[in-house]
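Next up, some structures in structure tokens.
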Structure 1
Amino acid sequence: MATFRRVSLWPMRAWILNDTKGPSSYTLTEVDTPAPGPGEVRVELVGSALNRLDLWMSMGLPAPKNFPHVPGGDGAGTVDALGEGVEGLAEGDEVIIDPSLGFAPTTGLIPYGGRLAVLGEHVWGTMGEYVVVPAANAVPKPAHLDWDRAAAYGLAYGTACRMLRRARLSAGDLMLVVGVGGGVSSAGLLIGRIMGAEVYVTSRSPAKIDRAVDLGAAGGFDSTAEFSRELRAAAGRQADVVFENVGPATWDQSMRSLVPGGRLVTCGSTSGAKVEVVVPRLFFRHHEIIGSTMFDSEDFAQVTSWVAGGELPVQVDRVYEFEQMPAAMARMKAGGQFGKLVIRRRTG
């Protein structure tokens with residue numbers, strides 16, 4: 001589980017939250033540098049990346065348990081200090097941060113009993129110069145992988161991998177990614193292709209659809225239109241798996257896009273917290289609605305293997321300097337990105 005924060009006697013710069021009035025609540029200031037406890041390592045960060053969680057937390061959705069709070073789940077850098085009992089890592093090692101905390105201790109797999117924690121939500125995260133994580137969450141960085149991409153993929157790609165495993169996506173399936181463009185949805189497209197699916201997408205942006213097609217999507221449709229009909233016309237049938245994290249704005253069309261026995265998998269709801277389910281359609285068509293959150297060590301190892309082997313490209317939309325984090329947050333809030341927004345501290 002998450003550990004208590006131990007501090008060093010010298011400060012670090014970090015973007016912190018002291019309230020939840022929106023993205024303007026982030027302040028660049030100095031805070032105590034965390035020190036690693038037993039079984040932990042401290043990483044001097046080269047870069048990190050934004051996730052929608054960082055936006056939601058600034059609005060109290062959810063609010064940090066304590067202030068000040070340093071957000072950020074994604075990051076990569078060099079091991080700076082080792083806690084007692086750490087083996088297999090050394091100072092200077094280049095690592096990628098696995099942001100999923102709280103695995104079942106005997107198996108390393110995701111628990112279902114409420115013990116899952118997220119770096120940057122439940123404990124201080126990567127929007128500072130240093131971060132402390134359990135040693136098992138500092139994964140060796142492939143030597144050929146540049147720092148921007150190493151810092152970007154962890155949270156979104158692990159989440160997408162977990163979603164598609166839970167949805168039982170198989171080679172030859174037809175898959176629909178709703179609202180392509182963000183980190184998780186663009187990862188869903190790419191991982192779906194690796195797993196052998198034929199993938200279609202939706203977006204309000206024609207440019208994002210074009211980008212998705214360049215990355216291997218078979219086609220795309222306007223998210224605000226009747227895309228279930230357009231999918232049937234283009235593919236000749238409906239989807240085995242619908243990959244959803246938009247929510248009420250697209251939910252009805254997403255459910256209508258499923259074949260009998262089809263599965264809708266969701267990890268979030270950017271357009272609101274509540275949806276309406278037509279129950280007769282659900283049971284008559286034998287649909288499944290599958291929730292998924294975060295990922296475990298097996299999922300992270302799988303996406304890291306794909307990234308390291310060149311099978312899974314990491315989509316970086318833009319790179320910002322550390323001091324420009326508010327501009328990156330504004331782009332995320334506006335929904336303008338395709339892929340990840342990276343915050344760079346140093347060149348490595």
Structure 2
Amino acid sequence: MSLYRRERQRTKKGMKKILLLCFVLSLLSCSNADKREKEIAALEVDLRVKRFDLAFASADRKDLPVLKAKFPYLFPAQFADSVWYHRMEDSLQQELFAEVRGKFSGFDSQTKSLADLFRHLKYYFPGVSTPQVITVTSDVDYRNRVIYADSLLLIGLDNYLGEDHRFYEGIQQYIKKDFVPERIVVDASEEVSRRLVPMPRNRTFIAKMLYYGKLRYIMHQLLPEQPEEAIMAYTEAEYAWVRANESEIWRYFVDRDLLFSTDAKLEQRFLAPAPFSKFYLELDNESPGRVGQYIGWRIIEAYMENNEVSLQQMLEKPAEEIFNDSRFKPLK
């Protein structure tokens with residue numbers, strides 16, 4: 001047998017061993033994940049949902065003292081009772097109450113999803129307590145669709161009536177596409193995760209990217225059944241675009257020395273919610289917003305795959321250390 005043929009056979013055997021090793025590692029990873037999810041499913045959480053929106057919508061003036069006693073945190077002392085009387089009797093409010101009641105006559109599926117979220121939170125962060133969930137109406141205050149305040153999780157249901165609802169006329173499409181019931185648990189996970197992720201220690205672009213990367217990574221740990229596009233608040237098409245262009249996005253950031261820049265405009269261009277990202281190229285209108293958040297998430301994933309650290313340890317690591325140890329390589 002020639003030297004060439006022997007070397008070729010060795011190469012083939014080597015490749016088979018590598019493929020077998022990858023297959024075994026994949027099976028072990030899936031097995032560990034399945035075991036972990038079974039442990040999480042067995043955890044008990046005391047999740048209580050109170051439908052303040054329904055209670056207030058069906059109340060009249062004589063019921064106000066009862067509501068104030070039951071939900072004191074929703075009635076700030078500086079507001080006179082006349083404010084609440086007016087809200088009860090206002091025709092526009094009555095219309096809003098009716099629309100919410102029609103869309104959310106029941107809340108069972110959302111309660112189940114929220115309970116699963118808080119089971120995962122209890123598993124990964126056992127020191128964090130499960131909040132009481134209160135559903136409200138908020139006059140379509142979409143910037144505060146969910147409010148998380150330690151023992152309370154407030155959900156403004158009038159922000160989830162469907163993206164084409166008439167209440168949302170005049171709101172830009174890239175914002176109102178998330179005004180659907182399926183977003184409730186994802187928005188809740190984002191607010192919970194914000195409490196867990198420390199703010200970046202410096203103003204560099206990479207530090208800000210990794211802050212959002214940590215946020216998205218934690219959200220996905222808390223909601224492993226949610227598709228990645230949902231975690232990013234992307235459509236399937238938007239997510240497909242960032243996946244297909246991941247290496248080009250990364251090359252743009254590197255070639256222009258943006259990673260360690262402290263230019264505040266970079267946040268608006270690549271991290272803040274927007275209809276598209278601002279590369280100042282012809283492809284801008286094809287791109288979704290927040291591509292820097294997506295890249296940050298990919299770097300955090302690479303770091304967790306290549307380092308033996310817990311979630312809590314990762315959260316405390318500074319951006320530069322994570323970046324250097326991540327061995328991140330974009331998809332090609």
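The numbers here are math on the coordinates, done by the rules we state, and not lab data. A quick note: this is a predicted structure, and the numbers were derived from the prediction, not measured. Cβ atoms are built from the backbone, for glycine too; each structure is taken alone.
Some points to look at:
- With relative contact order in percent (Cα under 8 Å, 6 or more apart) derived as 14, matching label from 1, 2: 2
- Answer label among 1, 2 for the case where helix-only ellipticity at 222 nm (-39500 (n - 2.57) for each DSSP H run of 4 or more, over all residues; to 500), calculated from the coordinates, equals -7000: 1
- Top of 1, 2 by mean count of other Cβ atoms within 10 Å over residues 190-197, largest first: 1
- For 2.1 (distance in nm of label points 7 Å out along Cα→Cβ at positions 142 and 230, calculated) the corresponding structure among 1, 2: 2
- When volume of the Cα convex hull per residue in Å³ is calculated for each of 1, 2, the greatest value falls to 2.
- Structure from which 11.6 was derived, mean count of other Cβ atoms within 10 Å over residues 70-77, options 1, 2: 2
- Label whose coordinates, when volume of the Cα convex hull per residue in Å³, for residues 166-277 alone is calculated, return 91 (choices 1, 2): 1
- Ranking 1, 2 by mean count of other Cβ atoms within 10 Å over residues 246-253, the structure that comes out highest: 1
- Among candidates 1, 2, the computation of distance in nm of label points 7 Å out along Cα→Cβ at positions 94 and 318 that gave 2.7 used structure 1.
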